[in-house]
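Undergrad: Below are structures written as structure tokens.
Bear in mind that the values in this text are calculations on the coordinates, not laboratory data. As the structure is a computational prediction, the values presented were derived from the model and not from experiment. Cβ atoms are built from the backbone, for glycine too; each structure is taken alone.
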Structure I
Amino acid sequence: MTSTLEKKEIDKITVIAPDPSWESEVREAAMRSIVTKPGKNWWIAVSLLSLVVVAGVGAWIYQLKHGMNSAGYNDQAFWAVYIADVVAFIGVSYGGAVVSAILRLSGQSWRAPLTRLSEGMALVTVLIGGAFIFPHLGRPERFLNIVAYPNFSSPLVWDFIAIATYTLATAIFFYLPLIPDMAVAKNLVDTGGKRARLFSILSLNWMGTKRQRVLLHRVLTIISLIIIPLAVSVHSVLSWAFALTSRPGWMESVFPPYFVIAALYSGTALVIVTIYAFRKGYKLERFITDRHFVRLGYMMAALGLVYAYLTVADMLTEGYTGITTGWIQQTITGKYAIPFWFYVIAGEIVPIALVVMKKTRNATGMTVAGVLVVISLWVKRIVIILPAATQPLISGQWGSYHFTWVSITVTLAGVAAIPLLLMILFRFIPLMSIDEMEDAGPLGSIEQISKETLKAAREESIPEPSKEESK
């Protein structure tokens with residue numbers, strides 16, 4: 001029975017024989033970031049991004065010396081920009097991982113050029129999002145209390161457990177498809193060099209046998225199945241850090257799905273932006289076409305509509321009762337009206353319009369929409385946090401929060417760290433999954449729109465057997 005199952009899985013994996021010309025094309029493109037020396041523009045970009053990151057670290061050190069008020073925090077604004085950064089950065093990571101996992105499980109072969117960049121973005125952003133916990137705490141040594149003296153009735157402890165588990169799963173999810181590529185890469189760099197030895201170790205003695213492929217296919221399927229509910233549960237737990245309080249505006253039962261959809265929406269948007277940047281920088285237009293961006297754009301627009309629905313549902317039910325309407329008034333017509341309506345226009349109306357309009361339904365249009373969504377969803381996290389955090393619970397004036405050069409610099413450092421870490425990461429690993437690209441073939445990875453398209457192409461290339469042959 002086991003051999004029959006393995007045979008079926010092997011048949012699914014090895015359907016099309018590799019095309020030698022396609023194989024060499026894929027390997028050359030995927031290895032560009034490794035085998036070619038960084039150009040002037042690469043060094044300029046890395047230097048500028050590094051300066052921003054160093055400035056952010058310096059601003060955090062200044063905050064440690066002068067207290068949280070240097071970042072704009074006060075008694076009436078105890079949670080502000082840093083917790084918004086945690087939610088936003090970890091959220092885009094979930095989106096990137098889940099998009100890749102869904103495409104894998106659904107067997108979409110057009111995903112082949114995209115998964116490596118999507119999974120790399122997911123890994124980098126979850127690490128940066130987790131790092132924002134330290135400036136948010138004020139005194140970073142208190143983080144040890146969560147580990148040494150956990151209070152399991154606190155959602156913060158479960159946040160830590162969930163984020164740590166998800167980070168480990170994301171690292172495994174990123175590494176597993178790398179194993180076959182490392183075996184290829186070690187033969188394409190200087191034999192005996194440091195990189196060749198590193199690639200040899202990471203390849204885990206991959207020989208490309210049928211048994212190895214079946215095992216890798218099974219493990220990738222399992223980890224993809226784990227990543228999706230794990231990402232949903234982790235962001236749900238993160239939302240409970242707000243929803244389990246007694247503050248109007250946060251004590252919402254809709255928060256778990258609200259946070260999950262926001263993560264998927266912004267994560268898909270950042271996947272589009274990341275893929276566009278590397279496509280442009282390494283000239284991958286041959287492999288990543290407008291059709292890839294349009295498909296991701298459709299996914300992003302669908303998630304945007306769901307998120308808009310949840311936003312309206314949340315505010316309508318709260319506003320209709322009239323019990324806790326202070327934060328709603330502040331959001332729609334008060335001091336937070338400008339950022340809220342910025343989200344509505346730049347984060348919902350314009351991106352969806354760019355996806356709907358035929359003229360903008362291309363790589364550039366989808367990327368502009370993605371940039372707007374990423375920025376707007378960060379602003380929306382600010383709008384979720386500040387009105388509730390600054391609302392007086394008994395009586396008195398509303399609190400206020402003011403951005404300072406410290407909080408702005410630390411946040412910009414996190415933003416700059418994303419492209420910086422990705423640029424460094426892809427100096428050591430292939431830009432695209434070589435193994436998946438070769439399996440998908442040119443039709444699967446570039447032009448395939450559906451399984452029927454690939455089937456029709458195969459039928460055209462394989463002549464029908466004659467009656468004599470069939471006999």
Structure II
Amino acid sequence: MKKQIVTALMLTLSLCLSAQNVSVITGCWKEKPVNADKIGLYQIENCSLVELGSSRIDADGSFVLAFAPKKEGFYAMAQNPQQSMYRYIFYFKPGDNLSFEINGDDYTLTGKNTPENLEIAKWQDLVYPIESKAIYFFRKNSTYKDFFPTLADLLPQIKAYPKAKTGNKLFDAAFEEYKKVNLYEITLTFTNTPRSAHPEAKDYPNFYRELSIADISATPFLLNYPGGIHLFTSCKNVQYRADTSLDLETCLKLQRESFDLALGEIIDNTLKGEYMLANARTFQSYPGLMDYKAKYGKYLITEDQQKRFRDALAKVDKNETGNVATNFKFPDINGKEVFLTDFKGKLVYIDIWATWCAPCKGEIPFLKELEEQYRGKNIEFVSVSVDKEKDKQKWLDMVKEKELSGVQLFAGARSEDISVPYNLKGIPRFILVGADGNLISGDAPRPSSKEIKVLLDTSLK
């Protein structure tokens with residue numbers, strides 16, 4: 001009886017609101033994740049999801065919400081706007097209603113739905129075998145050994161998929177781009193997510209070698225797809241990994257340069273600006289970001305893009321604190337207690353790391369290179385290990401094995417003396433302190449970043 005009353009109320013609400021161009025979304029989430037207590041509705045703006053509203057998920061899995069679409073286009077229902085899992089894309093015109101049911105990691109339409117969403121669901125059913133393995137990797141123990149054959153089996157059907165004929169020319173044209181971008185997202189997500197086995201260059205099918213940035217950047221449609229702007233870098237990186245003529249060192253070098261290489265292949269000028277903005281978010285220092293602007297600012301062609309870049313500048317500017325850096329003291333490899341203030345009068349670049357941290361160890365070659373380039377200049381390189389006290393010998397062994405130079409300190413049981421005042425939430429973490437003892441950056445760029453030299457050179461002046 002309760003469900004019948006709710007259904008009647010929803011029908012009444014739908015009829016009342018239809019005249020006002022309000023869209024009603026009803027759904028049910030079967031087997032929802034433990035932490036899923038609500039589901040959100042999002043507008044897609046410049047590849048990002050902007051929340052329009054949300055609905056609580058009832059005990060029986062049902063949810064409902066209503067909104068008035070300001071424009072016709074693609075929208076997303078999602079549990080987490082930062083993730084592609086449990087994210088479902090639909091199409092709305094003012095007054096369109098939607099009814100669907102989420103089953104595990106897939107969905108089915110229920111009741112009466114629009115031709116546009118019926119078409120999206122049809123495509124979803126086709127690509128589900130590869131999407132489930134790529135996006136929901138935590139539920140599927142899938143590797144390239146089963147994913148690549150599944151992709152090969154589906155590609156003929158994907159290529160033969162007919163153009164949509166919904167009677168909505170705007171949607172039909174946009175859906176051609178949607179299918180293309182969706183396939184790129186699925187296949188590239190697979191290669192960028194954790195797997196128990198990884199392919200060598202020879203194992204990649206030609207599909208990956210034939211991926212083309214130009215193919216998804218001829219129009220600005222990508223701005224209407226969540227996270228779409230990041231496909232450019234992923235596209236270049238997988239092409240390098242699939243190139244059998246490249247050795248590992250060359251492959252890694254090209255991946256570090258993928259931004260410039262991808263930027264040169266993007267066709268639409270607005271997308272170039274968005275790609276520039278997306279990469280700007282990786283910068284951590286004001287000098288580094290200003291140097292980046294000098295090189296790539298010409299790609300910011302809209303007022304909105306320029307405003308968002310100014311916002312990014314303001315954000316990193318706040319990190320240049322100017323406050324006195326919190327002092328600390330830790331023993332070096334000989335047991336001598338060393339204070340941060342011992343280096344006052346010099347620029348101090350601090351590396352907080354641990355022997356068990358793979359990303360930390362990945363920065364070592366770049367740190368060594370940096371130390372060599374700045375040898376003889378007024379700068380001190382200090383590395384602080386936050387390994388547990390019981391692992392001190394592992395630290396000493398690695399310092400010797402890796403021939404680590406600079407000042408090597410061991411925090412051990414006193415790790416909180418540096419982790420608390422510097423709000424350490426993860427490693428590696430780099431800190432830059434000025435010659436006057438004031439903090440220049442509490443979250444400085446890594447040695448492997450392009451901006452670190454700009455920041456060091458600026459700070460040494």
Structure III
Amino acid sequence: AYHHPILPLATRRDKRTEIRWGIQDFKRRFGRHPEGMWLPETAADLETLEVLAGEGVQFTILAPHQVRGKPPRGRPGRIRTATGESLTVVPYRGDLSHAVAFGDALRDAEGWAELLVQVGGGGDLCLLSTDGETYGHHKKFGEMALAATLEKLDASVEVELTNLAAYLAEHPATEEVELVSPSSWSCAHGVGRWKEDCGCRLDLRADTSQAWRKPLRRAVSALAEELHTVFESKAEGIFEDPWEARDAYGEVVGVDEPSQRRAWVEKRYPGSESEVDRAVQLLELERNALRIFTSCAWFFDDLAGVEQVQVLRYAARALELAESLGGSAEELRAVLLDALSTARSNESEPRNGRRFYLEDVVPSVPATAYVAARRVAGLSAPPGPWAAQVDGDRSRVTVTHAATGEAVRFEVENPSDHETPASPGSPAGVELIDPDGRKFTVDPEAPWP
């Protein structure tokens with residue numbers, strides 16, 4: 001699923017889009033339809049599996065405790081959905097996977113390979129599942145241990161090194177099993193970790209509370225509903241079917257170059273420049289309405305983390321886009337902040353979520369002002385979708401988004417101070433005034449906010 005949301009907590013419509021975007025991203029990279037899909041945190045309910053099967057996905061991987069009636073010898077099982085379709089589920093080896101992710105298996109590649117040969121012989125399926133970042137990030141030199149182990153297994157005559165698609169082509173699932181629904185691999189309480197203070201946390205010795213999870217979930221859910229309303233109402237006359245358009249945007253949503261996303265929209269939904277602007281803004285609005293549910297914002301122990309900053313910056317960007325489309329940003333922001341106000345951090349001086357948002361999430365200098373200041377000072381623009389154009393007399397600078405066409409025009413105070421880039425004795429900051437009359441003094445050489 002594209003944005004790593006916990007799919008059992010998503011609406012059916014959002015499940016479908018996240019799965020379709022994941023499929024489209026795979027097709028863009030590899031040129032074919034995926035046979036299987038990894039569910040974020042292996043979180044699953046029956047509706048999620050039903051949507052997966054409906055999109056042509058044949059199998060997924062689950063934790064052992066998520067499947068009742070598992071076939072013997074690590075073999076796959078089959079789950080029948082309410083619509084009559086079936087999806088293959090394959091439980092991974094919990095003990096061996098845990099030894100890699102949290103134990104010392106990666107310290108001895110030769111010993112690890114010997115163990116896998118022992119347990120994988122005799123025709124049993126031995127499936128290991130770990131996070132990719134285990135190899136080299138969580139475990140230093142883990143990628144080297146993995147490479148050495150794979151070489152040894154590939155050379156062994158006692159086991160066959162394979163992948164699930166190849167294995168299932170030879171050994172299709174025949175036995176029906178039951179899903180523990182909802183469930184995941186990283187929460188003992190189903191999917192509570194991503195919606196409430198279920199008791200799951202990283203540091204069991206710390207006296208912390210995860211009660212903030214519930215209001216954070218409530219805040220982004222309430223905001224998303226309002227954003228969807230804006231999307232649907234403002235899409236009239238732009239898209240024949242707004243939700244089909246959102247699903248189709250997955251073809252290019254992962255493309256880094258914003259202008260390429262715009263070109264795709266121009267081709268698929270031709271119109272005037274302002275209509276194309278509106279179309280891209282609508283689709284980017286929904287992109288941000290989806291990615292505010294990225295699961296890592298709930299996984300860790302405290303509200304005031306970088307994961308929450310990132311998710312709430314997606315929310316802030318959605319508010320900007322809603323305002324560009326004619327929505328009431330203040331009303332939407334109130335929906336978000338009212339719910340966040342009941343969340344409380346575990347910092348030594350605790351803050352509520354509203355204060356955290358205003359202090360840590362929303363920059364004091366908007367990105368557009370920073371880009372404008374660098375252009376006025378004769379410096380190159382930072383990487384990103386914004387570009388700036390300075391008027392001839394340097395009294396005004398316009399910053400434009402390459403994909404959405406959003407444009408912000410700043411007045412430059414004392415433009416003559418910046419006629420010579422980086423001249424000795426020039427003022428440290430560029431003074432700008434935005435269309436709302438707000439003043440910013442921006443250091444153009446400061447780090448990107």
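Undergrad: For which of the structures I, II, III does the calculation of mean count of other Cβ atoms within 10 Å over residues 285-292 return 21.5?
TA: This figure was derived from II.
Undergrad: Tell me which structure, out of I, II, III, gives 2.7 once distance in nm of label points 7 Å out along Cα→Cβ at positions 165 and 373 is calculated.
TA: Source structure: I.
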